[in-house]
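Here, each number is a calculation from the coordinates, and none is a lab measurement. Small disclaimer: the values here were computed from a predicted structure and weren't measured. Cβ atoms are built from the backbone, for glycine too; each structure is taken alone.
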Structure P
């Protein structure tokens, strides 16, 4: 709990915690089991922006310590500037690589079936040709 900055909440029920706090507790549980691979499903869902950045920083630290982290998410804007590699799936691998190479208009249309521009917030500084 200390490692994920949640020691002060050790006596609190998980049902009383925020989304970001719950995610940190779940990661702490995995670390207690000495897991080398963390599988996170929608890790940023229900998490406020400040907690999201804190989680991303913590995940980077774990990556730097040799942990493998796999995150399933639909939040492309979170992925675009913060992760090294993505795998885009839609019943098969549609693309794999850096977000810059994987998030092409053709791949986004295959994944979501809509105009790809509606999925990435280009004001965040992540652009595609």
Structure Q
């Protein structure tokens, strides 16, 4: 059952894979993350929000090791979609210790819910929202 949930959630996150959005926020995040490897200096701030406030650099720090492998938006999107599917699998495995029925229904809700599918189907700093809810 856990394997089915993993592949089902991966399918939902990668259904429109060639049509991913790669806009200014994503390109600036990749640029800041890859600059660490080019200059050797850690960025002190993250992306700038719509109110011109600087966000903390946590997303840039977590994105930085991935830019060693590739800074291609398709690779990064696939990685975050894979991590979202692993989150569904992990939720199922953790809740199965309490009840198999509750584990299945909560995992299927998390796998098919619109916001986690949207946030984990593309990369950006919003991918952490489902992790902290």
Tell me which structure, out of P, Q, gives -10500 once helix-only ellipticity at 222 nm (-39500 (n - 2.57) for each DSSP H run of 4 or more, over all residues; to 500) is calculated. P
From the coordinates of one of P, Q, mean count of other Cβ atoms within 10 Å over residues 32-39 came out at 15.6; that one is structure Q
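Please compute FRET efficiency 1/(1 + (r/R0)^6) of positions 8 and 80 (r between Cβ atoms, R0 = 25 Å, to 0.05) for structures P, Q and give me the label with the greatest value.
Checked P, Q; max of FRET efficiency 1/(1 + (r/R0)^6) of positions 8 and 80 (r between Cβ atoms, R0 = 25 Å, to 0.05) sits with Q.
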Compare Rg/Rh (Cα atoms, Kirkwood Rh), for residues 24-95 alone across structures P, Q and report the one with the greatest value. Q
Give the label, chosen from P, Q, of the structure having the highest value of relative contact order in percent (Cα under 8 Å, 6 or more apart). Q
Note: distance in nm of label points 7 Å out along Cα→Cβ at positions 56 and 88 at 1.9, derived from one of structures P, Q, originates from structure P
Value 5.2, calculated as distance in nm of label points 7 Å out along Cα→Cβ at positions 48 and 104, assigned to which of P, Q: Q
Just checking, which of P, Q has the largest value of Cα Rg over 2.2 N^0.38 Å, for residues 16-63 alone? Q
